[in-house]
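What follows draws every value from the coordinates through simple rules; no lab data is involved. Being a predicted model, the structure only gives us computed values, none of them experimental. Cβ atoms are built from the backbone, for glycine too; each structure is taken alone.
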Structure P
Amino acid sequence: MRLKRWIHPPGTAPGTITDRPEKRGHGRAALTRFSPSDFFEVHLEDLDIINEDSAGIVRWVDVEGQDANLVDTIGQRLKIHPLVIEDVVNRGQRSKVEDFEGCLFVVVHHLERRRREDAISAEQVSLVLKDGILVSFKEHTSDVFGPVKNRLRSGTGKIRSRGPDYLAYALIDAVVDHCLPLIDDIGERIERAEESVSGSPDPANASILHAIRRDLILIRREVWPMRDMVNRLTRTESELVQHETRVFLRDVADHLALVADTVETYQEFVSGLMDLHLSAMSNRLNEVMKVLTMIATIFIPLSFIAGVYGMNFSPDASPWNMPELGWYWGYPAALGIMAAVALGLLIYFKRRRWW
């Protein structure tokens, strides 16, 4: 499934927000505040509470939907750079990390398989990291951050005792983890395709292999920029990312490198299966053509004999005009000659290993 990008008309001023009327009111935001000993979660009805700050409290604002007015309002309340808000609203951005005047802007892509469409979709997930606060933007309502929220609620692990940079790492890691089941699923599909291709040739195998290759291309297109983004994030000079968090980010980079290498291996394997499929179909066609050619070759002399005896020359006009037409066993003899010629050709083809 292609990731659509919303593009401004030429000459539009930087930072312009494209308002889509059909998406108004379809966005919602939730605020999560936590510390090692405290946890608070609420759906944001009043955006003023976003700016309520307390020492030692980490704030996480999770925004879902494509409501441009809601995103713009949150951006103004938190003083987020207009170019960041523009990239959040105008989805289809490449995975990247940028430093904007005291905040880090991170774009990743959540990959999932939509069973109804039987295709992989890519959803843009944007993160804005500031001092003491993290803002996440998702295109649609999804449970991609569900495991992270459960860890925050239960207080397990280090997530409550770390800052917003560690929370950003946890969200990025949750997005990357969704790539692994897709890779496993594609691996199983390739195994089934290999069994089908190795068996009897089937024209449907081409469609199966094409669908697998399409999914691999989409995953590769999204994973490679994410790997570059995470590597840049581990080397950033911004003070918003602590040294302890960079170690965990390197682990995410390793996961992305594994996915990228697996995708390349699968692409080569699928290309080999496609070549094998085309070769099998070609061999099958050759076998069919060989059988038809042998049949045609056998019938060439038979047609000649039948054509000779189909000539209407009267024996009464001349003794040389087909005297055998008057033979008592003429018709069985002609059929016997035809059968002997056909049998002789089959024996000849067999000895020459043409059949």
Structure Q
Amino acid sequence: MKIVIISRLIYPANAPRPVRATELAKEFARQGHDVTLYGVLGNYNYTIFEKKTGIKVKSLGSPFFARLNSDGSHSFKFIDRVLRRILGRWFEFPDCELGGNVYKSLKKESNIDLLITVAVPFSIHWGAAFSKTFCPEQFPKTWVADCGDPFMGNPFHKKPFYFKYVEKWFCRKADFLTVPIEDAKEAYYSEFTDKIRVIPQGFRFDEVDIKGNYSNNAIPTFIYAGVFYPKMRDPRPLLDYLLELNLDFKFIVYTKSSNILEPYKMKMKDKLVINNYIPRKELLIEMSKADFLLNIENNTTKQSPSKLIDYMLSNRPILSLNTSNQFDKTVLMEFFKGDYTNALRIENVDQYNISSIVQEFIKLTK
């Protein structure tokens, strides 16, 4: 089967959507399919990656404005920042440019059995919809629009009303929409419910050996990995409470949202350790050494952090708190004492195995 996967970012970018696209591509190739993976590449040399995985990596081109690359490089100029501030909310600038890149890339392909477009940004889906509209004779047999987060129904990022027409347009064109959790269906227009399939994030379980990594830390040590959103996925109520405690602990954070933590770093000193993102395999190893892991719940049921799968693979207890409300301080203190009775349980672990995930996509082609 010939499969094309298109994502703004791919490996070695370290975020949920590039990981999604790359893990799918690797497993499809591992199962013997002909796989092409498109992304905005930058200067990373994919020769070894292609040889090791059997994936053909192709560039989505070099966008003039949307200059974030998979290798982490970017070349934003002053005019880009000005235009982003003026046009960003109203025209999805600069990500809207990627729609044209997707359209041009699909014109170069033929005889595709399965196309998977990965959002965010949703302009990746728009480009595929343009291709199906204007080049229907060479369009893939099956198109799956994979949506990690919703667009119009995203409570974290409100969009102007007129984008609902754009969303309905691409949803009509797609054969299927895939979302990571059942509750995410509510974030899409009801007329497309019959197209939505739930296919969660998936990983290869045997990639990292974490056995024997854990031993009791001298002081309670816990880790959070991911982004923060003020008033939605907000660490500040927890940090304020931790400041009141006369306890020793170490709270290690891996995030790109360090600005929200900086005022606390001065007060908490060595108790709060702030790190940037690190490669996923390294993160799994570091998390496996902690006493427990912290999940700050979204203030919505429509989205679920994909990091929970990595938390599960790290084999450490998970403390899940909703800091938007009065979180349960009793449970927090239980964790500090090593009592994990109320740890978050993740059911049906096998559903996150990448080999099972790939089979769910293949079923959509039949």
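Source structure of the calculated read-out (P(r) over Cα pairs in 10 Å bins from 0, in percent, 5, 19, 21, 15, 9, 6, 5, 6, 6, 5, 3, 1, 0) within P, Q: P.
Can you rank P, Q by FRET efficiency 1/(1 + (r/R0)^6) of positions 167 and 183 (r between Cβ atoms, R0 = 30 Å, to 0.05) and just name the one with the largest value?
On the way: P: 0.70; Q: 0.95.
The structure with the largest value is Q.
Work out the source of -9500 here, i.e. which of P, Q gives that when helix-only ellipticity at 222 nm (-39500 (n - 2.57) for each DSSP H run of 4 or more, over all residues; to 500) is computed. Only one of P, Q returns -9500 for helix-only ellipticity at 222 nm (-39500 (n - 2.57) for each DSSP H run of 4 or more, over all residues; to 500), namely Q.
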